[in-house]
Structure I
Amino acid sequence: MHTKTPTPSDFPSELTVTITPAPPSSSPSTTPSPNILLLLHGLGDTATAFTKFGQALHLPETTIITIQGPSPLPFDLGGYHWGDDVSFDSATGTLDMDAGLTRSTKILTELVRSTLVRKCGYALREIMALGFGQGGMAALALARELGLKDSGEEVGALSGVISIGAPYALSGSRAGEKSRSPVLLVSGRDSTVVSDEAVRRTKQVFEFVEVSRYARKGDGMPSSREEMLPVMQFFARRLRSRQGVPEGSIEIS
């Protein structure tokens, strides 16, 4: 099946999605890029704000799709979230990222299978996800769901998952075979969220897990070239390239 570049009309109207095309120098504008990167923002953020991060990545041969969380935060807090509910951490008084991800996992799974795979012709191995905070938890839950064999749909591994500041959710199921989607967990030094126990939990669900920790404390987004380097190296290993491949070639896998 030939691939086609996703357009906003391909996605459910109830979702807020922004599409950042591949840089024009990387492939002809008429040729769909061989990679899709899904960006999932953190708790209380928006697709608009996270799209700027995707644009700054400037990844060759990669169409970036930023998806907004399906639910607005209550109490005029602003922003959106991926949780089934809104709860507060009793220890810190802040919003708890791990608030159940059943609804958002269903939405994201349908988006990948119906829009990207069936409608646009992409294979799961051509799709990567990057999420920050609660968006990272949602990306990991999506990858696990896509690998389950009892769904009656195409199963398999994503090209990769990068979760910044979040492990696999404590509320998530760990039953079944391990997912073969490669995972990169990024966090600050001595992170209380991406703790050693949280890394072990993530490794119970995923077969391939790397961990990269900043020299500083804090689980925010990478703020320097040094902090961004492991992410870019993961991209370099996992993203596909058609450059140097003769037109009309067929991949054998």
Structure II
Amino acid sequence: MRFGSVTGPRAVDDPIAAQRAYYARTSGDYDRMHDRRAHDEALRRIPGLLERIGARTVLDTGCGTGLAMMQIAEALPDVTVRGNDPSAALLDVARDRNGIAADRLDLASSDDLPYADGSYDAVVATGVLHHVPDPVPVVAEMLRVARLGVFISDSSIYGQPSSPLPARMLKLVLARTGLLRPLLRARRGGHEWYVSEEDGVAWSYSLFDSVPQVRAACAEVRLEPTVGPVRSRCPILFVGHGLLIGLKAEAVARR
């Protein structure tokens, strides 16, 4: 039964430093290295949702090389899109290769955003939360900065189709009883992160685990699968990737 990465855990003394080094080393090939089909599906839906709530300003937190910023700006040319990321190397690619204006990019971490409360109509994150040791402060910052709503595209360890159903069920049970993280630490040599050539340093994460936090701050919350048609009475065990949508009361009233 596999709980780690496809390449297995490796010794990393400082996961954040290792993560920054990975981005610096791979920045030139980063866009090519990653399969963005699930995020592209989320970004196909997000512009319509932004239009429906009347969003005029959007923050893409953890924007990386700016691909999501480009997709949103192309779909909604009248919307102002800004991005932040803690990797200077990825922001260099966003500016120099992908043509994002330098004054639309901020070198900043997603768990400590340098923006005032409600300073953007919407905040978007694609593939960010499984790259942070604790997603709670990142989601909290998104909710603080967003006036109308948040849109999170990410994965779920409980629904990965490559994992047998009994293994998915066991992960969910262990998580709900507080035993999954200690088990992961034991299997990964005393730390919770893992390393793969494809994705660098990452943590086991489920988009479903962020639903209660988003629901506490939003009037309407839903989670839509972004990979394959999913019809199940227990989506948490079958959705491996999804789009979590949280709309605040003002946004719901606008529709």
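helix-only ellipticity at 222 nm (-39500 (n - 2.57) for each DSSP H run of 4 or more, over all residues; to 500) was computed and gave -10500; which structure, I, II, did it come from? Value -10500 for helix-only ellipticity at 222 nm (-39500 (n - 2.57) for each DSSP H run of 4 or more, over all residues; to 500) corresponds to II out of I, II.
For which of the structures I, II does the calculation of relative contact order in percent (Cα under 8 Å, 6 or more apart) return 16? Let's see the in-between values first.
Details: I: 16; II: 23.
The read-out was computed on structure I.
I have 22.9 for mean count of other Cβ atoms within 10 Å over residues 60-67, calculated from one of the structures I, II. Which structure is it? Checking each candidate, the match is I. For structures I, II, which has the highest computed value of mean count of other Cβ atoms within 10 Å over residues 36-43? Evaluating mean count of other Cβ atoms within 10 Å over residues 36-43 on every structure, the highest lands on I. Once distance in nm of label points 7 Å out along Cα→Cβ at positions 44 and 164 is computed for every structure in I, II, the highest value turns out to be that of II.
Values quoted throughout were computed directly from the atomic coordinates according to the rules given, and no laboratory measurement underlies them. These figures come from a predicted structure and were not determined experimentally. Cβ atoms are built from the backbone, for glycine too; each structure is taken alone.
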